[in-house]
Every structure is written in C-alpha cells, then in structure tokens.
Structure I
Amino acid sequence: MISLIAVEDIEEGTSKGIDIDNFYLFAVKKDDEIHLYWNRCPHLGTPLEWQEDKFLDADGALIQCSTHGALFKIEDGHCLVGPCKGKNLQKVPFVIDNGMVMVEEAQLVPPPQY
C-alpha cells in the first residue's frame with residue numbers, strides 16, 4: 001500500500017492535488033467523505049485545476065475543469081456540463097488506514113488516453 005495524503009490534510013469542502021511518482025491524482029472532501037480521482041479531464045486528458053489544489057467551482061459544489069469549464073459531480077465524477085457531458089472522471093479505489101488515504105500500488109496505472 002502507498003500512502004497518498006493524510007485525511008486531516010484535506011479540509012471539508014476543499015480539494016488537494018496529489019503527485020506520487022509522476023502520477024497525478026486529486027482528492028475532494030465533501031460531507032466528511034473523501035473522493036479520489038485521476039487528474040485528467042475526459043475531454044482532452046488535461047489537468048483539471050486552475051491553481052494548485054483548486055479543483056472545485058466557486059461554490060465548492062462541483063469539480064470544474066479549468067480548460068473548458070466542464071462540471072463534474074463530486075460523488076461520482078459524472079460530467080453534467082461541458083464538452084465531455086455524460087462521461088466520467090476516473091475514480092481511484094483507496095482505503096483509509098490510520099488516518100491516511102492509501103492505494104494499492106497496482107491501482108497506480110494511468111487511465112487510458114482520451
């Protein structure tokens with residue numbers, strides 16, 4: 001198992017980018033739940049954030065792609081608006097152990113190119 005980030009390092013209603021050996025992911029904490037995704041828009045495969053750790057829209061209600069403004073549900077990564085409408089961000093399976101978000105090394109396989 002690989003430790004990615006401490007749960008306490010992600011404040012409620014915020015997001016955090018994670019770089020582990022040049023694999024780029026991000027986590028969002030909403031309603032005290034963590035959601036972990038690959039940092040790639042399903043439209044062009046570009047990184048989502050507009051500034052470091054800024055993956056959410058102004059209200060903190062949706063994940064927003066900085067390139068074309070696509071909006072995704074935090075809970076499942078489903079695109080509601082934008083050029084990739086109907087597609088999904090790629091979730092990354094994880095466990096929480098001793099307050100750390102952890103993934104199996106085998107899970108660190110980048111999603112397919114779009």
Structure II
Amino acid sequence: MIFYENVLGSVTISENYLSKLIGSEVTSCYGVVGMVPGTKRQKLNRLLRSDRIDTGISVRGTANKINVTIHIEVLYGMNINAMAKSITEKVKYVVKDITDIDVDRVIVRVDGIKE
C-alpha cells in the first residue's frame with residue numbers, strides 16, 4: 001500500500017490498483033499482444049483464472065517514487081526499442097496524471113514474440 005497525505009486528507013493507493021491502471025494502458029499500445037506472468041504467483045493465478053489485465057506487472061516503491069516492471073508479448077516485426085520507450089513514457093504520464101506519484105523507473109521485459 002502506498003500512503004500519503006495532502007491538503008484534502010490522506011490517500012491510500014494499493015499496488016493492485018496501480019497494476020490494473022498500468023495494465024490497461026500497456027495493453028492498449030500498438031504491437032502489444034498481451035501480458036506475460038512475471039512471478040510464480042502470477043503464473044499460478046493464470047492457471048487458475050483467465051487472463052487478467054494486471055498479469056506481468058510488478059509495482060514497488062513509496063508515495064514519492066515507484067518502480068514498475070512489465071512483462072509483455074509483442075507482435076513479430078515490431079521495433080522493440082521504440083515500443084519500450086513508448087510504453088515507458090505512457091506509464092509515467094498516466095501514473096503521474098491520475099495518482100500524482102512519480103515513476104522513477106519502468107523496466108519493460110519482452111518475454112515473447114507472436115506471429
């Protein structure tokens with residue numbers, strides 16, 4: 001949980017919310033086929049449940065700065081460097097715009113390529 005106070009009161013944001021927010025933005029990027037489980041827990045969840053939007057996303061940090069790791073599968077022939085840069089900028093913008101939390105680092109891991 002990320003907790004901070006402002007002039008209006010205290011705010012609590014869960015990592016689950018941030019994962020779903022980031023997942024919805026990443027899956028809307030051109031060339032991203034889907035999310036790939038990044039941890040053993042996410043792999044087990046994928047076996048038990050259908051594909052979730054927050055699969056493959058790890059969020060760590062405090063109310064000042066967070067670090068995000070994203071595991072994706074991309075279309076064959078895409079420029080991976082350009083995609084990673086686009087995803088990084090989009091994640092930083094959306095998280096800052098909606099939650100007012102700075103994203104210190106975004107790690108985009110391409111775990112699969114689909115034809």
Structure III
Amino acid sequence: MRMIQKLQARWGLESGGQVVIVMLVFAITGMSILPTRKWVFHLLHFDTHTPFALKFLVWLAVVFPTYQLLLLVYGALFGQFRFFWAKEKKMGRFLLRCFGLRGEPEVPLAGSE
C-alpha cells in the first residue's frame with residue numbers, strides 16, 4: 001500500500017484507485033504492443049537473419065509511436081487521458097531536446113516585456 005501512496009504523490013494523482021488504473025493502462029498497452037510488433041515484423045518478412053539494427057530502427061519508427069498512441073487511447077478509455085497526455089508532452093519535449101531540435105526556452109530580457 002505504501003508504494004501506491006508514493007506513486008500517487010509522485011504522479012500527482014488524487015487517489016490510490018487512479019494509480020491502479022494508470023498501472024493497468026500501462027500493462028494493457030504493453031500487452032497490446034507485442035502483437036503489433038510481431039505483426040509488423042512478419043509483414044516485413046523479418047526473421048532471425050534480419051540484422052538487429054534494422055529491427056531496432058523499424059521498432060523505433062513503427063512500434064514506439066504506436067505504443068504512445070495506444071497509451072492515449074487506453075488512457076482515455078479508462079478516464080485518465082489528462083495524465084497520459086501530460087506524460088506524452090513531457091516525453092515529446094525531452095526527445096526534441098535530445099535530438100537538438102528545440103533549444104532551451106527563451107528567457108525574456110529584463111525590461112523587454
């Protein structure tokens with residue numbers, strides 16, 4: 001029970017029930033993405049001889065965004081869209097910074113407002 005309280009505080013949720021729902025959404029999304037990966041890899045005729053680097057790149061290009069989309073869909077179905085949308089925006093900003101596509105936020109100069 002203490003772990004649920006820690007997660008509730010860390011994630012800024014209102015109840016332990018919300019924590020359980022969020023964890024359930026993560027679990028369902030993870031289970032849903034496995035068949036998607038298998039289906040895409042089968043469609044592309046990937047097998048044990050396919051280079052790992054190619055599999056990884058396809059995973060990044062197809063499976064990773066699909067996972068993010070499924071998180072939002074399942075989150076909405078379980079009434080937690082706002083929580084997952086906030087997490088997606090945070091992850092998006094992180095990835096943009098990692099790839100150097102977005103600089104640090106501009107700080108207005110004193111007296112220029």
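Tell me which of I, II, III gives 1.41 when you compute Cα Rg over 2.2 N^0.38 Å. Label of the originating structure: III.
Given a value of -22500 for helix-only ellipticity at 222 nm (-39500 (n - 2.57) for each DSSP H run of 4 or more, over all residues; to 500), calculated from one of I, II, III, which structure does it belong to?
The correct label is III.
Coordinate-derived values only; no laboratory data. Everything numeric here is computed off the predicted structure, so don't read it as measured data.
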